[in-house]
Structure 1
Amino acid sequence: MSVDLRTRVDSEQAPVEAGRFFRETLPPLLDSHQAQIAHGASELPLEDFCIETDGEPWTLCWHEDRVSVEAGNHGTARVRLTSEQLSDIVNDQSTPVAFMSTRQLDMPEGGLPDFLNWWLVLRAALDGRQIHARGDVQFDTDIRRSFTPDDSDEEMRAFLEQAGYLHLQGLFSEEEMAAVEADFPKAAPHFEKGDPRAWFATTQDGVEHLVRMEGFDRYSEVTVALIDEERFQRIARIPGVSHTMTRKPGARVGALIKPIGVVKGISDVPWHKDCSLGRHSYECCNLTVGISVTGADASCGQLRVVPGTHRALVWPAPCVQPGLDLEPIDLPTRTGDVTVHLSCTQHMSQPPVTKTRKVLYTGFGQQAVDPEAAEANRQRLNTVRSKTHTSISQQPGYLGN
């Protein structure tokens, strides 16, 4: 199986007019993709759901293993969308999680779970993807396996395709990580409040900390040298589908400091896929690579993943979908270890409780078919989201009532 899951191209987006979409476009897609919808949808608590776009309501109904579309508001849950938001949902530019995380989710009745359950139905109809049902994802390997640099690309590729992640032990030495860590305080003065490259968080003692430095490679020569080495660049070749480092020099690495007791700000993000805000069908699967500057376990901010979720159409965030038969696992690391996860593998990081964790994040992407159109859409979405961005973990009542 390939980890290149892309099915859309930005320049081919179709305009969406709400009335025509619900009357003419969606019903035949629901019928033609009934096989991809029925089994998984039967395991979801689907209640009639109203999507109101610019004052025009349409209701999605689930009855006898089929979905129908009715004019008017007959739902127990309702979301109000602008025309642009509906277009972004249909074209997979945004998701319900994106609206929630930027405080644009307007639901007079119901909550985010209602929207997410029906979002799965819409994605199945629009993309021809099968809604995950119990037993759909199987493994023929030990999904808790770790690798070393001595293992072959072929072994790691087979595992990555099945599990959606890799744990590569001992890629870097403790001495190399100590040299990287020494650059953290040197880089910090270059990041101030208000800088979009900097994240800050406040701990229980009221102290505000710099917790993320995007573009850390601009200030750390040793980091640049390490990620340019063949032993690291080899990771891009493991999937076998032409991944490359798509970010420009000086913007390739984020340095994270995870302090104990964060009570305000973005630090440890709950369960999510990296495509949880949208664009799965345009960009997945990219590779996110974490370099353990300090080791991590359950007490100091380790990564956790849900193996196989890159192969499953499930909730992308903000928690593991209720009733999901895929089990989370821990990824404890030692200093110098590397973790790799696909952008649509669900993951989270645990809050540290005994000591601060330091980690670098970088990665590899697939070249867009039409890079100019893709960049234009990313910039548009980033502009909208940056105006009202808030952490998923700190959004009050994000699961509704």
Structure 2
Amino acid sequence: MSELAFTTLAALADITMGQSPDSALCNTNEQGLPFLQGCAEFGQKNPRAMVFCESAVRTAKAGSVLISVRAPVGTMNYADQDYCVGRGLAAFKANPSLSNSVFLKHAVELNSGYLHRRSQGSTFAAVSSEDIRKIPVPKFSLAQQNKIAGMLDGIDTAIERTEALIEKYQQIKAGLMHDLFTRGVLPDGKLRPTREQAPELYRETGIGWVPKEWGISKLETMAKIASGVTLGAKESPSDTIEAPYLRVANVQDGYLDLAEIKTVRISRNTLNDLRLQPGDVLMNEGGDFDKLGRGAVWAGEIENCVHQNHVFRVRVDEEFMLPNYLALYSESSFGKKYFLISSKQSTNLASINSTQLKNYPIALPDVAEQRRICATLARANQRIQALKTEAEKMRSQKNGLMHDLLTGEVAVKVDAPIEQEA
């Protein structure tokens, strides 16, 4: 097989660089074309727009590929209709006699390093129109391009279907959580009848209606709460140790993201005081609104690990409350409401202090019912995690297939064997 040759994106496609329209021509009344400024407006499958433009300066035609030219450079999506595009975006659409837009999208995706190496800027990374025009694209016959596009588009469709299922089951889980933390689970595994069906089973409390057997207790009565290590704090140079620590980014809703763990030098006394133990619940002090109060249970994944001061450690008394129950309760809309109401809020950020966390009111069934609630949600989480694992597996398979097909390592055959063009 001969060595693969390359051409440029501009040789195979029409390219449109975005340009923002006059604000006087824009509206929120869905008059005109939807306006996209950058990749932040991309949806899971199709773009989404909040602003519309009555007279578009630059238009991305339906069927073209949208590509971000500002950080994060190279993010792509298909235009499911015509869009007005701003300076943060470009669009390209294959010349149908020469190429295939789906093929071009994947060829650009595989060669994303080309754009990243050329991105520059002091405020944010960006690439120029010339950078977009000169993106290298491997040469294949149109028949081969169509074959490659069909194979990769099939995997993309399967991934999209799986992601749609994940979203569906996450919505189902959210509804289930609301029911579980307001109605509970009886020993037979069924939810209590609703309050409308059986009002005698419920009582009104300061945080809403709950089953009459449940208590309402402040978190501080069932747990010890500790703030963590302050980065940059001066420690005596003697008798210190380099220790891994968890920060806000590591604590997700119901799980820990341990892909990147940073370290801090602290005294051995500090390590002894703040060392995490299995069963500790980690809850975020603040950050973006979606991060506020979210919690996850530590299972001892990393030895001698501590936590930053923006993450609270909650060590519960399991005679009264299970760690998993607290983490799940704080993940639910019922549990999050307290943090949203009591937090200190700025433009895009919110925070809580230790006093507010200590006063966190918990709707508390007995431990046996807590276990039933946790087991029900564990089954829902297992289903979602299985789908996420499947989606990740398909993405990995797609990346491998892209590499094999678009680098020429595997010959692309159509009706009859076709040698790749030089």
Structure 3
Amino acid sequence: MRPVVVCGLGRFGLQVVESLRGCGCPVTVIADDTTSAERVERARAAGAEFVRGDFRSVAARVEANVAAAAAAVLTTSSDADNLEAALEIRGEAPDVRVVMRHSQPRLSRRFESDFGIAAALAPADLAADAFVEAALAAPANNVARVRSAGRPVAIPKRPVRPEFLAIPLLLVGIYLAAIVVFRNTLNLTWIDATYFATTVVTTVGFGDINLHHAPDWVKLFGVTLMFAGVLLIAVTASLLAVFVVTGTADQLRNESRARGLRNHVVVCGLGSVGTAVARDLYDRGHRVVVIDPKADDELHRETNPRCPVIVGDATRPVILYRAGIERARALVACTSSDPLNLEIGLTAQSVAETRPSGQPLRLVLRCFDADLARRIHAISDNYTLLSEAKIAAEEFVRRALGRADG
């Protein structure tokens, strides 16, 4: 049986190696000096041969005998490096099946038709369906259930910055005081007093009403009102600009959208997997809320029109409440960190115990470490742990071995 050459030995590459070895296929790995010793040992323990070098170099590919391989699988997280090596392998050994990892699935058909690459696959998109199915599955024993249904829960409110209330209230107070003063001192109707106070505060001053014959203290009051109006309006405009520019307005809008949802799915982490899961759920017609600590990149701008994006740390209950966790059907934690996903799951489990509706909450966690997943499943059935790398690796292996339909 001809071997398969795996280029790159990251977490995903190691999973591909182990899956290939599980099928009994001989494997040669090309990895550079930055590869961790633990992964090299695991690959060797699985029975893989190891070539030290850069898979983009001809010398490393010659040493690995890529030309005699059944397939070459490029598994690194760098789209550019994978594409560069794929094109070179296609030129050096046209008969070798090339399976390439690439984060842009919309380009897959172009790679396959234009360059003869057997498959260009995005692990996140391959795994998204499994995460979605787990989140939407009917309630079973592996869900977090409420211990005391019906107990009232105090939902944390977003704190309001004092200046956003104090300055507008001060402006309104001065404005109302001016109306009262002008009505009583100038013998104006309430409508005329309101009109005159408005022209003074906004410094418009049409001249139809003035303080020429008013008492001196009223004139001084009018001068003070002019300066106060200019100052307070300027400060209010600045605060409104800060409110919009800093994203506070957008965050409040998203939180308001999330509060209006019921029976939705909360997706924590807007990386490649989280984006694919949220998009898949949305395309299926399900309501989604995303939680992520950042809000300044293209993924957020792309996702936000489809579903609310709550900016914050999903390990904090207050952020989960802002995402409407008390009304959600499921939570999917799919950051790139196993400990963080587990912490999010534990926090959601704690919150679920006080959900007033009594509705079960499904908890689906992304997990790279298969041993950790087995240990957690062995001691608790409250969580569904899925490995994106394992799910996607199986498809890469099928393509590498020419079993795409199997």
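Read the figures in this text as sums done on the coordinates, not as results from a lab. Quantities reported herein were computed from a predicted structural model and do not represent experimental measurements. Cβ atoms are built from the backbone, for glycine too; each structure is taken alone.
See the values below:
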quantity: Among 1, 2, 3, structure where FRET efficiency 1/(1 + (r/R0)^6) of positions 12 and 380 (r between Cβ atoms, R0 = 25 Å, to 0.05) as derived comes to 0.95; calculated: 1
quantity: semi-axes √(5λ) of the Cα gyration tensor in Å derived as 37, 23, 20 - corresponding label from 1, 2, 3; calculated: 1
quantity: helix-only ellipticity at 222 nm (-39500 (n - 2.57) for each DSSP H run of 4 or more, over all residues; to 500) derived as -7500 - corresponding label from 1, 2, 3; calculated: 1
